[in-house]
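Asker: Next up: the structures, one after another.
Read the figures in this text as sums done on the coordinates, not as results from a lab. Since this is a predicted model, take the numbers as computed values, not measurements. Cβ atoms are built from the backbone, for glycine too; each structure is taken alone.
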Structure P
Amino acid sequence: MRIAMWSGPRNISTAMMRAWENRTDTLVVDEPFYACYLQATGLDHPGAAEVIAAGETKRENVVMRLLAPPPAGKQIIYQKQMTHHLLPEISRDWLGEVTNCFLIRDPREVITSYIRKNRDPAPEDVGYPQQVEIFEWVRAHTGGTPPVIDARDVLENPERVLRLLCEALGVEFSARMLSWPPGLRESDGVWAKHWYAEVANSTGFRSYAKKDEEVPSRLRGVYEECRALYEQLHPFRLH
């Protein structure tokens, strides 16, 4: 099984990758389109030149690798996918050959975290328009509704939501998904040193804590647009 988990940035996507990697039957792939995205957009992300140099920049080669058979001893390939990395010029056809699922998060929490790295994000920078577009593509072309999980639900009850997700995917739940050793991994992208400090110190999903930060007034329009998109997916979540 090839599982593509579609998330925006500043979510619990890396912790979710840890949960799947801690299974004995799963190989994880960390943000496979990131080098393509940076080369195509020219964005000045932390360590961008290193990411491009270390990654695959030809999108057709990325897709080919994502559809390759898993190595011996592994039955699942788990792809940590960022929605904004799937640029419009990348064909969506391959999505029909993987099992897609979606990790969503309240945009207020995403934006207030993201602006520590990028002061003035557009909705596309935090991936909400792309997440809805990918979700609707999958629904239209597979004849089914893919699983959706909300970060808050996961943090409030990790075992319950992961059991629901595994059931929806037709995968047996493993208690190994609830905790993992601290530290970085060989499977982490070269950008881990810039972005993964919190998860590197973790040994499991942290408990949910409501954030009091408000979205700055200059980004109110961005927040409202993202909120409307988030609310399109929220009713589909497993809970």
Structure Q
Amino acid sequence: MPPSPASPSTLAGLVSAGVIDASAAALAWVLLERGVPALVAGREPAVVDALLDGLVAALPSDRRPDPAEGPGTGRLVRVAGRLDFATPPGIVRGALAATTGRSGLALAVAADDLAGVLAVLRRQGLTDDEISLMGVVLVFGRSNGEEPNAVSPPRLLAAHYLRPVVRDAGGHLRRLAPAVLATWNPAASAWDDFAWGIVPDLAERIRMRAGDLEAERERRAAALAGHVHGGPVG
């Protein structure tokens, strides 16, 4: 008997529905599990919330949010609701204060692109150097004038990585522009992957060897994509 279809609120379900690429989902999953924040942006709450739900559900049980436990326990901090430019400042800073290096942060932003996300974070009172630590930004929407409908949900249009400010050997601050991890290619009806270019940086941040990160990403991507072909998710 074939396995039952993946729930649309799971990462495998979103991959199966064509909302997100298995490779991009796997990378966001492993980074969030290792404490790198994940921001999901878009104008359609159902998909944004489903992606956040899927990422949270994929974490080990002792890393998922638990209202019964206070901050500093190593559990993910998930900001309720969606932030926009009208959200009162201080919410993100308060959430960051509750995180540890291991716990990480997940939040939703009502924005159309990376520039919109950065504007909301600045409105929250974060400096550019603080924003540089905010990790992965997944932007969902529709391309080529697509209109909302029940059959075709919005998809991942772009995945970005906010590269942390660092000091060079001379002690000077280096501020690097955000890196593109993946983009949707309408002409090919597929995602273009660019994450390979910064795997060493990602691996260093989560204290893994680059080869181990690549292997883990590929393993998780294969598990997620297995449902598209009727196989189980590991």
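Asker: If FRET efficiency 1/(1 + (r/R0)^6) of positions 12 and 44 (r between Cβ atoms, R0 = 25 Å, to 0.05) is computed to be 0.45, which of P, Q is the source?
Answerer: P
Asker: Among P, Q, considering only relative contact order in percent (Cα under 8 Å, 6 or more apart), which has the greatest calculated value?
Answerer: Between P, Q, the highest calculated value is found for P.
Asker: Continuing with the same structure: Kindly point out which one of P, Q the value 30, 18, 10 was derived from, the read-out being semi-axes √(5λ) of the Cα gyration tensor in Å, for residues 116-211 alone.
Answerer: Q
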